Structure 1
Amino acid sequence: MTPQEVESADDMRRLVEERGAKNITIAMSDMHGLLRGKYISRDKLLSVLENGWGMPPLILALDFDDVIMSAPEGLDGSDGYADVMARALPETCCEIPWESPERNLLMLAEFAGEMEALCPRGIYRKMAQKAADMGFQPYHACELEFTMFEETAKSAHDKDYRDLTLATPLKTYEVIQRQAVWSEFYNELLDCFDTMGVAVETAHEEMGPGFLEVSLAPQVGVKAADNAVLFKTYTKALAQRMGRLVTFMARWSNDADGQSGHVHISLKNLAGEPVFRDENSEDTMSDTMRHFLGGMQALMPELLIMLGPNLNSFKRFVPGIFSPIAATWGYENRTCALRVIRGAAKSQRIECRTPGADANPYLSLAALLGAGLYGIEHKIEPTAPMQGNVYDQEIPEGQHFPDSFRAGIERFRASKAARELFGDCFVDAYAITRDSQEREFRAIVTDAELRRFFELA
């Protein structure tokens, strides 16, 4: 049996027996899409499959670098940081390429019970169930951009993340010569995810020094988010194992373009038939597609912090760096937030260009799917499509993004649609954790402030 064939706890037990596995890795997503977990023994695995896995919900209140953010009751340690139960997900089993055969299995988990309402994977599954109840299957394909450096984690830290040596000194968009030079890395990357069962559709040099992009193959439902989380985790690990460093940070330098996590999304009915194309429609869009687009457009400013979850994320929403600045849409228009791609029934879809590479894939996909379904429910019509370069045009009223991380938090907190879709518990908790990050960084004096104000203020 292969890991990709595992569908149940019995299958997992059989695979472990066949492999003679001594340990496996079990992991789950925090609010940022970081996988947190541990090695567990074979005997512990059998118990986890039967009874679940105890995990402290505190992980949902940890910011990067394990900073404990402000959090609501249940995440704030008022219960003594007690474990709550998480369910193991045998169907997510995959193989870590460089681990020994006795320890190369990985399985994901998610919070169960009351904490499921705050669990990022649980939030996505809630939207997928809503889609199923409405007669749809969601399909997603994630594109992830990242920058590679000729640095180790230690050397970058020692330099205070300044003056880092990029993997390539030149802008080399889709230049095959550069791909050939870096074939060692590309081969390791592609082999890694082939082994893990994470299907990569394309990989290429992007527009910037050391800048790369990988497009993952379309998947139905939560599998797309699982794959994106695994891709980010193990790309970072692979680079470090090769003596290099990558970042998925939304904007890591004033001189660099933003790093995106674009999402392609479409719907099929429960029989597996595409529902976005209507041959009798003038623009080929079915009512379902048009209302799905309308919902995404209408709710995007309210749900923006699920697509740009960090203060740094908002440094990407500026003109001229191929990132959206408002909830606009157009046909094949890459300066819009929503790019409608027309084609055959199976390929007609919407590309949302708003999520950053730093977004938690579970939450970004949940936000986009939930907004689209909300549009179908409420028959929301999109505005007229934008034409030409949106950066050079006046943005229609109501389409602007919140102009700061703080404004984005408040917009999300006040969103009736967000509360209807994701529940008060998640909206309040997520907003509180963003509050904490915003307050911390508001108090930090930046180098730019010193240069501007130190002598003459």
Structure 2
Amino acid sequence: MIYGKKLNLHLIQERWVDDMRIKIRYILIVIAILLFQIRYPQAALEINVNDGNLKPLPIAIPSVIDKQGLEKDLGFDISRVIASDLAGSGLFYPINPKAFLENINSISQKPNFNSWRVINAETLLSAELSYRENDIVRIDYRLWDVVAEKALVEQTLTTSRNKWRSLAHVIADTVYTRLTGEKGYFDTKVAFIAESGPKTNRIKRLAIMDQDGFNPRLLTTGNDLVLTPRFSPNSEDLVYLSYRNGQPQVYIYNLESKQTYVVGSFPGMTFAPRFSPDGKKIIMSLQEGVGSNIFEMNLSNFERRRLTNTPDINTAPSYSPDAKNIVFESDKSGTQQLYVMNANGNNVRRISYGTGSYSTPVWSPRGDYIAFTKISKGRFMIGVMFADGSGERIITDGFHNEGPTWAPNGRVLMFFRESPGETGGAMIYSVDITGYNEKLIETPGFASDPSWSTLLN
């Protein structure tokens, strides 16, 4: 009897344990559901681009399906460029295709989401390539939320065969925008100065490339020194400074016609010409005696308007996106500092107050930040501050960093960095405004003075 009582007691204990296990399991399921809802509100994926501890989003990008098989590697190449763009942003982690458990054979095929969850994919991009007359290619693609098991984007794009890289960049931009909430920046160009020859006698040519360093193209011969190229707002023209016969002249180069025309030849030195936000004017600095002042030129009639009138060195002007204000550098306080004035030259106010000197300011396309170069205690730094001078933050420093330029979404900067020594030279880098994901942009040779275009498509 004692044995039977013990047995009954054990049975009661086991049932209690089983009940508790069921209750705990239920509680865990409820917690999991709540966490899922918190992480994926309304089953929508989104990357917090302002998270200081950012973990790249895993994305699966199978090779683009080419059922007609007219191009051996085109589908693979397109998917490779998309993956490279997204990985290069630092916000995405393209999963190695060797890990894929399912073959996507048709754009109409609904994925087996379990097969993608197993490899930790949170998003899946499937695409199908087809061909049309006159060397036109078409891509149908879908971006899938693997967790919610639904399509986030369904789109069809067409372009000429030789523009397949641009097509890939556009798709990457769409994915980036859908999952971050910000505009992309992959389908863009970068103008720069291509440098070659010994350090004591560098040949500098105007050049252009895709934002990822592909398709570099020289635009000038190298017979004349060229400096500071800047894109027009529609990215169809470049304004730059050239020394022809030893005289500084401002030129505009049209990328479509490949024609160049002179804006003006000015006595003394000219510095850093840049377009206004509407593209109808350029702003620049002209040397007068020992100082320099900022002028605005109307491109319709080439009339000049003086905006500053001091004996100081006022240079490197850059418009705000709304064209209401101009930031520039000046030594009126004893060292080069940053100042903001109204577009008509009134209401000049200093915005930089840190130690060291500040130069090459450029206003963000979003209007929130101003990027700059800072020199302090032998260090060359790239930093950003708010338009009123608050919130100064150094993003990167090095031997010689200079000349920041903004991506069209105001999220990423490019700049150039000089390496020391007789064999050293300038190379272009990109970095997120948080200081995250700094990387070298591959160029055929040395490169400096980058200028980022707007989105092309």
Structure 3
Amino acid sequence: MSALKLYDTKTRQTLEFKPIKKGEVGIYLCGATVQAPPHIGHIRSGVNFDILRRWLIASGFKVTFVRNVTDIDDKILHKAVHEEIPWWQVAMKYERAFTDAYHALNVMPPTYEPRATGHITQMIELMQKLIENGSAYAPGNGDVYLEVRKLTEYLTLSNQKLDDLQSSEDSDSTYKKDPKDFALWKAAKKGDPSWPTPWGQGRPGWHLECSAMAHAYLGAEFDIHGGGLDLIFPHHENEIAQSQAAGYKFAHTWMHNAWVTTSGEKMSKSLGNSLQVVEILKKVRGIELRWYLASAHYRSMLEFSFEALAESATAFKRVEAFLSRAKALVGEDIETLISDEFKAAMNDDLAVPQSLAFIAEYMRIGNSAGEDKKVLAKTAGQIRGILSILGCDPFDPHFTVSKSNDAALDGLIKLALDQRQAARDRKDFKAADQIRDQIASLGITVEDTTNGPRWSY
């Protein structure tokens, strides 16, 4: 079987993945800046890297997965003014919204989920190290800057040239040695939250936060650093710069997921086309939204439309119906199987679209098998194997209702189906069709079989 290969943004190559420590993988994923409700562009990153994590676990690795929360930022402070509530209340409010969205889409909780404000000490220690070795400077006004011209290596992710860059706009350039130097720490402003440092009151820069937290939980070097394409510059470039200047090897592999777009443009609040997860979940189930977000390769742009989402949900319902039929005919739980062809596809830089083609083929084979229990069990098991890695297994307890609710629902639908059958027995087909249509309007599919009607949703 082929080894796992992943695309590395830094080298622009798909390379064999070799963990630093045999059998173990450390991953740092840039999480949310909690200043607004999550839209599906935010959550795609969570889904994509959750698939990576699930595949690594299925491949036998012990995975330490760190996803941070940026809970202090200019955007959070601006939102606090707009909403007329304290900044920390804004951060907590939207952090919970992100947590709810991740949960609805079956994104596994991270091993660690550090908040920036909980790691000020580690940030100060990192700045102290950078100042002592001459990589950073404190001009005396409370700011701390990284001196980019002293870096032996910079802009290796984006392949830009330093002199081609515009001046960094993360702070007032008055105190900078070079306009392109970026802020590690920002001097306190009246009314803004601040923390004491040897160089004055202030708050952390965005880039410093992630370097300090990654080092705190994963050490001086770790296997994979992930995030969206928009983070390559300046965020990830600056993470690398300050970490390497401190003597850390930092991340060995850099992975970036592509954007969700609408009308060909990146989804963002500034464009006014953000689509909140909580609103979309009023139209489709969490498992259906996850299936949709997972369906494209993580490095491919995903053009969003409600029409495409509806088509995707319909396609997933067909997969669910096949699995339900197979389970009913086999008469026992379907075992989860990981096929060799699926392994090969996932080891080729997480080739999910190819895996979806396997699902279609397994369904074709299973449907052609009629009631051959052995074939049905195998094909259904192979489909479950794929869905388990994609996080879309309908038999996953995460997506199933409680047994008490399930029993009550089953009883109510059975009552409706008994009424439908009674109408058919007395040849009142109009009434029978009306009952079926009413059941369908609730999102419930009824399939007539030789063993009687069977329902799914």
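Only the coordinates and a few stated rules stand behind these numbers; no lab work does. Not measured: the values here are computed from a predicted model. Cβ atoms are built from the backbone, for glycine too; each structure is taken alone.
A few comments on the model shown:
- For 2.6 (distance in nm of label points 7 Å out along Cα→Cβ at positions 57 and 265, calculated) the corresponding structure among 1, 2, 3: 1
- Here mean projected area of the Cα convex hull in nm² was derived from just one of the structures 1, 2, 3, and that gives 23.6; the source is 1.
- Structures 1, 2, 3, by distance in nm of label points 7 Å out along Cα→Cβ at positions 321 and 433: label with the highest value: 1
- Each of the structures 1, 2, 3 was assessed by mean count of other Cβ atoms within 10 Å over residues 209-216; the largest value belongs to 3.
- Entry that produces -10500 once helix-only ellipticity at 222 nm (-39500 (n - 2.57) for each DSSP H run of 4 or more, over all residues; to 500) is calculated, selected from 1, 2, 3: 1
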